[in-house]
Structure P
Amino acid sequence: MPLTVQVVNPLERADWNARLRQAGDESFFHTRHWAAALCCAYGFRPRYLVAEEGDLWQGLLPIVETPAGLWRRKGVSLPFTDRCEWFTSDAAVAARLWTAALAVAQERRWLSLELRGGTPPPGGGDRPSRRYLQHRVTLLPDSRQMFDLLPGTTRTAIRKAQRHGLRVEWAADLEAVRRFYRLHCLTRRRHGLPPPPFSFFRRLAEQALAQDLGGVALAYWGEQPVAGAVFLHFGGTAHFKFGASHPRFLEWRPNNLVMWEALRRYGERGLRWLELGRTNIEHDGLRRFKQGWGAKESELRYFEYDLRQADYVVRKDRVVGAHNAVFRRLPIPLARIVGAWLYRYAA
């Protein structure tokens, strides 16, 4: 049967995740639940491209339309997603998807089209817009064996957290999300960045955590949450999506205990990998933390095609800048107000 490429809204397809599994696509960030969290929280419009041959999917390129300033738009695959490579192993299918994506971009008058990770688009192989590192941990069902394979410094950090009486609890309810979000606001302030709006985390809880596609791991000292993380999973892969901690307790290594409990939990559940997300190349501390779990490191490249220039462009990462000093001094309630407005335009 001939190959066809269609623009599809995953929110209108109840069988979307089943079709992903049938095709062998195990990325949580391709699921309708992630699309629903992004689009419902921020008002983005999904423009997913599916290449089909009969009833079988041969390729997928998830794209949403986001604001690019006042009265302007762009396409991103996908916003607030560290890595969202298109799903296909066939170069001819990838070329068809890219041609269709450019047609949508021109029809919608997008300023640009951005792909995050995966196979470079045609002509973009040596022209990444930004470069990062990514890390993946191979999980084992035997937690004792997995613990013994960790570097000595990581095992020492886990034991230190345990000696201080820290414990980790897993939950998927909105109260756990609220507790994590309070820690997340503290962490974002420490990094000089505004927090994402809580409405996004509420949507994520409704769309993913409540469907057993993720959870919140919180480290407690007594009844006080001192660190936490949000994990997401689909198929055989889990993702470390958000992390946070209270600065007063960092020397007790609560983040190490949270990460270890995630590795243990997902390994025992039979998952194969834990993705640790992207890391700025110059962020040595975070890079060492991820390497401390025996993670495989590789390069993560983004590609942005500017429709006005009809060419790939290089962009500067805007996470680090003069604004960091401002947000470190801004009261958290005010930073939340700014973040609620800013994140929709910073996609």
Structure Q
Amino acid sequence: MKGAATVVRKTIHDIAKISGFSKSTVSRVLMADSRVKPDTRDKIQKIIDECHFERNEIARGMAMGSLRIVMIVAGDIASYFYGVTVKELEKILFGAGYLVVVCTSEYSAEKELSYLNMARLYRMSGVVLMTAIESEELIRLIGEADCPVILINRYLNSCELDAVVQDNFQCAYLATKHLIDMGHRRILHISSGQGATTSRDRQAGFLAALQDAGCPVTPDMVVYGDLTWLSGYGHARVIVENGRDYTAAFIGNDMMTVGFVKGWLECGRKIPEDISLICFDPSPFIEQLPVRMSTVGRPAEDLGVIAGKFLLERLAGSQEPLHRIVLQPLLQIRESVKKIC
């Protein structure tokens, strides 16, 4: 801005020159080194205060080997699940003196790799991956990160890492079994994708419940969405327009459920009279629907709090063996499933 005063920040070199002590002695004072004599520390600290000196935390962190910064990689920060989980993580990490950098991958493998490379280059203290598309390059970069890496709600088959996950298989199994117990046999599963371990586990749980109950399984009983409102809406329209005979559906996340309900109602159909629904991901979006939706899954807050505490232990130097914390599902039965026996 024209006319604005330029602030010239003092450096360690300036403090050393003014105080008459060496830069290394000034640095030790800044690091609260107990080996510095009290009178020397007091003299240098007085000059530091008078000069309003602020140390360069980035330079300090790089010199010490890492910055007190944790990178969180989320698929879509606009998602309720990601947003709430990140909020709880940030609250815990900030309280422990860490700056949190949140990166949105938009479910892009390329962006995930770029962020991991940045974490290494900038010497982050830790990385939390809430999305991870498994590849040889991803595994290589995780190995080169030189800091704790924790997974949330997913795991990698070819790399053992600390992870806090929901039991996605059991979530899907319970949801599907509830539909079967209510008399449904032609059940649709709208999966949240084919690449993530979370989606594969939910699909496996869905199919296992059908097979255990002796229900016929056909290829058209599993379709794929992209986690968005629009994909759920599109699937509802396709079912109606093509006259599909599903009596129930298990939907892979909250936003696809919201879209499905809108598309279904726009076609003049009712829930649960014309189709029963149960969805993964309890969230406020689900609570706003015109029908009280049955859900399965753990609140996002649970994953964020547990992962945050777990990561702090690693950042403090915990050498406990790598392990996976598995949260058991909560099935909430409401009014979106009709008994048809």
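When you work out relative contact order in percent (Cα under 8 Å, 6 or more apart) for each of the structures P, Q, which one comes out largest? Answer by largest value of relative contact order in percent (Cα under 8 Å, 6 or more apart): P. With mean count of other Cβ atoms within 10 Å over residues 241-248 as the yardstick, tell me which of P, Q scores highest. Of structures P, Q, the maximum of mean count of other Cβ atoms within 10 Å over residues 241-248 occurs in P. In this comparison of P, Q, the computed figure 34, 24, 19 for semi-axes √(5λ) of the Cα gyration tensor in Å is attributed to P.
I have -11500 for helix-only ellipticity at 222 nm (-39500 (n - 2.57) for each DSSP H run of 4 or more, over all residues; to 500), calculated from one of the structures P, Q. Which structure is it? Answer by label: P. Which one of P, Q has FRET efficiency 1/(1 + (r/R0)^6) of positions 25 and 257 (r between Cβ atoms, R0 = 30 Å, to 0.05), as calculated from the coordinates, equal to 0.40? The read-out comes from structure P.
The numbers here are math on the coordinates, done by the rules we state, and not lab data. Since the model is a prediction, treat every value here as computed from it, not as a measurement. Cβ atoms are built from the backbone, for glycine too; each structure is taken alone.
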